[in-house]
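Structures are listed in the sections that come next.
Read the figures in this text as sums done on the coordinates, not as results from a lab. Keep in mind it's a predicted model, so treat the numbers as computed, not measured. Cβ atoms are built from the backbone, for glycine too; each structure is taken alone.
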Structure I
Amino acid sequence: MREVNVEGLQCTQAVMTVLREMVSMEEGEEIHISYEEPNARRDIMAMVKRRDYTLVSEEEKMIILSK
């Protein structure tokens, strides 16, 4: 499991930080992403929809994805 904290980052910075972690994930591995900005969440989820990742869970200010 990986943990990425993008709290305080602007949308593009948050997406790039998450993407850097996601590209090196192994099959079946999970990533836990914590965020503050609603726009960061929107942009991260848009990126996920364009790639082969699965939304495992979404809680307040936390997204959990798997590959």
Structure II
Amino acid sequence: MQVKVHTHKCIGAGACVHAAPKVFDQDDQGIVIVLQKQPTADLHASVHEAIEACPAAVIQFEAGDE
């Protein structure tokens, strides 16, 4: 599974960081940074929480080249 974000639509709420701090961070302007594009299986649930928590709906978690 691969994490993709639409950073140009990010509003800097930080909900993703709170839900999945091992996968997401924020830059100096609050815009989401993906720390792990292909997180391990033990982090998948927290990525799904981040997707649900994101008010701008900028996060996707898709099947990718693993």
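For relative contact order in percent (Cα under 8 Å, 6 or more apart), the calculated result is 46, so let me know which of I, II that is. Spell out each step's value before the answer.
Working: I: 37; II: 46.
Source structure for this number: II.
Say we calculate distance in nm of label points 7 Å out along Cα→Cβ at positions 4 and 52 for every structure; which of I, II gives the highest result?
Details: I: 1.8; II: 2.3.
When distance in nm of label points 7 Å out along Cα→Cβ at positions 4 and 52 is computed for each of I, II, structure II gives the biggest number.
On mean count of other Cβ atoms within 10 Å over residues 20-27, which of the structures labelled I, II is highest? Each step should come with its number before you reach the end.
Numbers: I: 11.5; II: 17.8.
Largest value of mean count of other Cβ atoms within 10 Å over residues 20-27: II.
Tell me which structure, out of I, II, gives 1.2 once distance in nm of label points 7 Å out along Cα→Cβ at positions 12 and 28 is calculated.
Details: I: 3.8; II: 1.2.
It must be structure II, since only it matches.
Kindly point out which one of I, II the value -11000 was derived from, the read-out being helix-only ellipticity at 222 nm (-39500 (n - 2.57) for each DSSP H run of 4 or more, over all residues; to 500). Don't jump to the answer; show the numbers that get you there.
Numbers: I: -11000; II: -6000.
Traced to structure I.
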